[in-house]
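S.K.: The data blocks that follow each hold one structure.
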Structure P
Amino acid sequence: MNVHNWQKSSHCGEGGNCVNVAIAPDGTLRIRESDNPDVLLALAPRQLGSLLTAIKADRLRNLPRP
């Protein structure tokens, strides 16, 4: 059962792939893509801040892909 109150990114267009964010009961954040909602990324708020900083600084471009 999905107990999260998912919020859609304001940068999401109609029918596009969207990023959804929710706060879990334990206070951690959950992030998912709308086209693959069963895969969740769980982060503490500080970890999300670090992730966003790395994305904005383009430091994740050369990471190996699974």
Structure Q
Amino acid sequence: MDRSPGESPPWHRVEIRADSLDWLPPIIAVMEADVVIGQPEELRDLVREVATRMLRVVGVSAGAPGS
């Protein structure tokens, strides 16, 4: 698809029905795309927990300047 310079790629909505959400944060983490998690709140919490752990791995505390 050809886009004009500076034009953003289109957004796509994805619905996933799953018994467990534990497998989703790593998948979201490796996607080379902007992701907005609309719901459920539990998934946002899981992604936040994974992100916080990853920041600790590289020596950055969540909420610290530059994080």
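Any read-out appearing in this document is the output of simple, stated calculations on the displayed coordinates, not a laboratory observation. Quantities reported herein were computed from a predicted structural model and do not represent experimental measurements.
S.K.: Given that helix-only ellipticity at 222 nm (-39500 (n - 2.57) for each DSSP H run of 4 or more, over all residues; to 500), derived from a single structure, equals -5500, which label among P, Q identifies that structure?
M.R.: Comparing all candidates, it corresponds to P.
S.K.: For P(r) over Cα pairs in 10 Å bins from 0, in percent, the calculated result is 19, 46, 33, 3, so let me know which of P, Q that is.
M.R.: Clearly, the read-out refers to P.
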